[in-house]
Structure I
Amino acid sequence: MPKRKIIEIDREKCNGCGLCTKACAEGALVLDEHKKAVLAKEIYCDGMGACLDVCPVGALKIIEKESEDYDPQAAFQHVMKTQGFEAAKKVHGVPKFHGHAPAFGGCPGSMAREIKRGALDQKENHAVSGASELSQWPIQLHLISPHAPYFKDCDLLIAADCTAFTIGSFHQDLLKGKKLVIACPKLDDTGGYVEKIAELLKSNTVYSLTVVIMEVPCCSGLFRMVQEAVELSGTRLPIKKIVIGLDGSIRN
């Protein structure tokens, strides 16, 4: 793991005033049960040191240590959850917004966009035997914005990654007419997944919610996350659960 700049707190000096927690736009600093400043998560700290000048006792300093890279998307979701959208707009690394949807710098392939099917599926040179029913991008839970406009009024399908490769009729039988989010509860870093799904449900009119998972035990974790998200969102939206067998059959 490479070294990077990150905040360090001297607990002996910290007097629990909390000024640093307010100065940190990324929400990286919080007070623990002993009223001492701590890092909520290292990936929320951008290492810029905006908190240093407000500490009255000099308990904070920037050091270099081995740590995961600063993650602006994770910081944005954290501040969105704890402080709201206006505060989240100030998170370092979130350069501009379209409506409520953050446009993170980096890969252009992560840009939110709606896919108009119709004309695409009618092209004479369309070489795929089965028409795609995908109507938005991106679809991976790490990359989607819960405030993307195509979620505003939708039927939502949350699917484990492997399901689309297991059931041949995934597009026609499961995806058609729905917006899609995919995730893997075993291989993904699922921190923040529950909160992001909850934010999506709270911020949009979701008419129906379907969760598609594989029959393997680890896949049930995705269904549990969605259950927690529904409870956190306060929407009480019924969840339709579909389990796919390894042979491609629908087991329920």
Structure II
Amino acid sequence: MERITSLKNPKVQLWKSLKDRKGRRETGCFMAEGRKMVEEALSSGFRVEALLVDEARLAEFALPEDVPVYALPENVLAAVCDTKTPQGIAAVVKIRQNAALGRRVVALDGVQDPGNVGTIIRTADAAGLEGIILSEQCADVFSPKTLRATMGSVFRMPLVVTGDLPGYLTALRQEGYSVISSQLDGEPFYQRKPVGEKFCLIIGNEGNGISDEVKATATHKVKLPMRGGAESLNAAIAAGIMMYDLMKDEM
């Protein structure tokens, strides 16, 4: 175990950089903050590069022997974390993406709000879906706000980030997936034709919806009914309703 007390220490400067997308891209790592997220990271297939622990709270945690541990004063730990109360522990984790997807997946086309991206990942995990595809225009999955919204589900859901979402969806369609586009001019969602055992549900950008190029890949174009005065739903809410309904035969 190494003790670090200076905010100017090179390791501390590197850890602070993980708050920004540039820093995460340059290092290939992200910061998991708090007891639950650290426990999820350690029990997942992600590689944990280091554990950062408040030196005054070391006795609170069962620390693994095969991961480097750094004891930090409270102010140094707070400086490298995004949350105001990091609960005395954080982990530096290697980014892992482009994992193998399952039969029932969700694709995000330019969903830019970190809370929406994180909530969709968490809800997909809860509903039993088997992967998330994200266009490069989506909010960064490994940003602090997105990670908090996933509540640890980011460590369980296979993730793929692609610069060619239309091409990726076309390939899925060729593999026998139904590709379901959620759009305001679609057919009623609850009257949809069968989607089969393999499907990909697309959720579009909060303001502009699904791009025309992505819509062109769809086998199903659907919309949720709006019986009240609202014209649309929050992206994560709409995704949750449709994911659970698409998975109802599995529950």
Subject >> For FRET efficiency 1/(1 + (r/R0)^6) of positions 172 and 220 (r between Cβ atoms, R0 = 30 Å, to 0.05) computed as 0.75, the structure of I, II it came from >> reply: I
**OP:** Kindly point out which one of I, II the value 10.5 was derived from, the read-out being mean count of other Cβ atoms within 10 Å over residues 60-67.
**Re:** II
Original post:
Just checking, which of I, II has the largest value of relative contact order in percent (Cα under 8 Å, 6 or more apart)?
Top reply: II
Original post:
The value 20.1, 62 for Rg and Dmax of the Cα atoms in Å was derived from one model only; which of I, II is it?
Top reply: II
Original post:
Of the structures labelled I, II, which one yields 1.3 when distance in nm of label points 7 Å out along Cα→Cβ at positions 36 and 236 is computed from its coordinates?
Top reply: II
**OP:** Have a look at I, II and say which one yields 16.9 for mean count of other Cβ atoms within 10 Å over residues 68-75, as calculated.
**Re:** II
Original post:
Of structures I, II, which gives -8500 when helix-only ellipticity at 222 nm (-39500 (n - 2.57) for each DSSP H run of 4 or more, over all residues; to 500) is computed from the coordinates?
Top reply: II
Original post:
Out of I, II, which one gives 2.1 for distance in nm of label points 7 Å out along Cα→Cβ at positions 28 and 196 as computed from the coordinates?
Top reply: I
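Every number in this text was worked out from the coordinates using simple rules, so none of it is lab data. Fair warning: this is a prediction, and the values are worked out from it, not measured in the lab. Cβ atoms are built from the backbone, for glycine too; each structure is taken alone.
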